[in-house]
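Heads up, there are several structures right after this.
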Structure 1
Amino acid sequence: MKRISTDIIIYAPKEIVWKVLTDFKSYPDWNPFIKLFKRVPEKGRRFKVVIQQPGSKPMTFSPVCLELSDNSELRWLGSLGFKGLFDGEHIFELFDEEYGKTRFVQRENFSGILVPLLWKQLDKKTRKGFELMNEALKERAEKTYREIPA
């Protein structure tokens, strides 16, 4: 198994970050990595998601949602082809930090027989996609938080 993990501090409370993260209809407006949700994730059900790594063509996956916990975690498991060939467990987690900040963690656990062949590309392009999304989420959540009337 291989893992990619990224995180970022966002100067907004978890509730605001979660609201932006789970506003799936708005992803095309701001998200450079996850371009589109074709169905809203629900725990235990399949949905469709379009992901585009930097410098690559968009790819559509039909993962199953493993966890959807308000203000805390979104997790899904997708497979390329059939289970065991190339599987990815994608995880978004939100953690409270001091002074109303949030630490956003985006990670993915990869397994399957193709992982060793694809690892260099994953570690480069997928990691960059995570980082671009993290920055865009930070920008959008902080802007949303600043716009809340005092």
Structure 2
Amino acid sequence: MKRNPIETVLGAVVLVVAAMFLLFAYSIADLKKVTGYEVKATFLKVGGLERGSDVRISGINVGTITGQALNPETFQAQVVMSIAPNVQLPTDTEASIVSDGLLGGKYVNLVPGHETNRIAAGGVIAKTRDYQSLEDLVGQIIFLATNSGDSSATSK
């Protein structure tokens, strides 16, 4: 078999462009783990939240999920987060698990409160809202629609 030098050069160019694309994507993706102080929050259900998921405030990544465990006494999910040291959360901060779009992953969204006291390292976020899946929301809509229909039929 005789090799064509043009095919070899073209293959090398394709590999170099692919390597440049991967390097660019890695540098833009901001995949590094946020390290800082640890806080915990308890939820009834986490809905597919994974270790390594983001912790965000106003859409800005301020932390990382470092662990999850089931509390054997309450049977609730306890989520451990590492929050950036420059972000000092008020004690009335609220944590909720939300989805990053229909096909996106899950992350913890923090809504800081107005208290002057701060959550210390190893502290707990007391106010939480559980993950609501699409199935839960559709079920609530159907329940509301059928209930409003039944109440109007019985009041006639």
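When relative contact order in percent (Cα under 8 Å, 6 or more apart) is computed for each of 1, 2, the one that comes out at 23 is 2. Which structure, out of 1, 2, was distance in nm of label points 7 Å out along Cα→Cβ at positions 84 and 116 derived from, given a value of 1.7? Only one of 1, 2 returns 1.7 for distance in nm of label points 7 Å out along Cα→Cβ at positions 84 and 116, namely 1. Which one of 1, 2 has FRET efficiency 1/(1 + (r/R0)^6) of positions 4 and 60 (r between Cβ atoms, R0 = 41 Å, to 0.05), as calculated from the coordinates, equal to 0.20? Comparing all candidates, it corresponds to 2. Here mean projected area of the Cα convex hull in nm² has been calculated and equals 8.8, so which of 1, 2 was it run on? Matching structure: 1.
Each of 1, 2 could give helix-only ellipticity at 222 nm (-39500 (n - 2.57) for each DSSP H run of 4 or more, over all residues; to 500), but the derived value -10500 comes from 2. Taking distance in nm of label points 7 Å out along Cα→Cβ at positions 100 and 132 as the criterion, the top structure among 1, 2 is 1, with the largest value.
Rule-based calculations on the coordinates, nothing more; no lab input. Predicted model only: the values in this text are computed from it and were never measured. Cβ atoms are built from the backbone, for glycine too; each structure is taken alone.
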